[in-house]
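*Asks:* Structures follow.
Coordinate-derived values only; no laboratory data. If you're wondering where the values come from, they're calculated on a predicted model, not measured in any experiment. Cβ atoms are built from the backbone, for glycine too; each structure is taken alone.
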Structure I
Amino acid sequence: MPLILSDPLIQEFILEKSDKLFPNPDDPSPTLISVKKASNGDVEARGDLFSKFTRTFQTDGSFSIEQEVTMDDVRRKEVFLTMTACNITKKDKTPLFRFEGGKLVNEAEFRRAWAVLPPETAEEIHECVLKVNKIWSNEGEVQLNKE
């Protein structure tokens, strides 16, 4: 029987650590995000981060490799590609992140919003992304190598 594509798995998470660290006295409801399982297009977009590197070989046989990507770039890209909803707001009560059709509106706007998050919250969001997308975690790499 041929493969039938379906909508991606979407999982909702409560950011419990962030809610404990940064309680909101005006609204005790939980901080929520939703994360989708990455498509092949998402995996390729993430892989593009690693496409630019330079290998330099010296006459003495030594060489160097330079790459222009940081782990923060990778984490931010993974979240951008897979976060489908989030109820974090700015001081003026407007959403920190804008979504249309279950996707973040644009990467530049997302990057600016991501930059103002507390590091603990950014890390917790990324942990949720890895729970849904094990292919991007150490656990997923081990599973891929077993098959």
Structure II
Amino acid sequence: MDFTELGDDQPALHVNGRAYHFHRAGQVEFNYGLGFSVPLVQVKSGSPILNEARLGFEFDEYRDSYGHTAFSIGGYLQKGLSSHWDWGAKFGFDHETTITRHGLYVLPYVLPYVESKFRFPVNIRVILIPPVPSYTDGFLAFQGIVKF
């Protein structure tokens, strides 16, 4: 596996906003916040899943599902799915007040997503947070992605 420089990939501003919880039990459906992502390298691999995927760094600050300030920091791996959509996975560490009640300060994560790539400066990313017993019933999070 090798890594090459990216040609024209741009940093992006994340505008965190809407969520859809699979089982609503008092959660906040608007998880406002801001973040950013910076593409770093492109993967060159014999694997069709990894070849030409982009690897980058990202950080988000947002309101969690209970209205508390939360942070996530980590990376992403993103690859083309079709002419208008990419698929990817976010990975890193998350800090939320809710998880500290479970004796944790940070929670590692790997989350799948799809992201539109229309020829507009603003696109959308839909992230799946799967159900994890005693932590979450699962939900979809929606982010605006603004390339600059």
Structure III
Amino acid sequence: MSNIAYTVYPSEYYQAEEAREMVKRIDEFSYNCLFTDAYWCHVTFVAVAHDRETLGIIGLATLAPWDSNGEGAPKIIGVYVRSEYRQQGIATQLDALLCERSFLEYGTWPCCVATTRHGLLLAKSVQRRYSLAVRDLSSFKAFSRRLCE
């Protein structure tokens, strides 16, 4: 049995905010790119991964019902897994949970905008199971890094 537990919370639940604060404490760059108020205000659901042994939060992914202009399909707008837990399929599982939640809540699969090579690989792995639309902006990595700094 895996030592990782997964739960999807509405964004206003304290567990969702705890996950967001975890990123802010350990990776300010990722927080600034993915989880500031400018993005968080659109989030409706947060998938959170916990380590069953330590009970600590190890990752999260966020789902918004539309883009920042209030248009379009639901979007997975942020995925983060602590570095020591990466390469274990956690981000893929978090995205998969949000795909299912999107279909249940909004009647459609979400879109994922990949801004890094790893983000693109993640989106493509989830796309194999779900009809996830993927927008590849990974070649604009340097541009997106400047936006977040």
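*Asks:* Which of the displayed structures (I, II, III) returns the greatest value of distance in nm of label points 7 Å out along Cα→Cβ at positions 83 and 107 on calculation? Before the final figure, lay out the partial values.
*Replies:* On the way: I: 1.6; II: 4.0; III: 4.5.
Structure III comes out on top.
*Asks:* Upon calculation of Rg/Rh (Cα atoms, Kirkwood Rh) from the atomic coordinates, which of the structures I, II, III produces 0.98? Present the calculation step by step, with values, prior to reporting the outcome.
*Replies:* Values: I: 1.06; II: 0.98; III: 0.93.
Clearly, the read-out refers to II.
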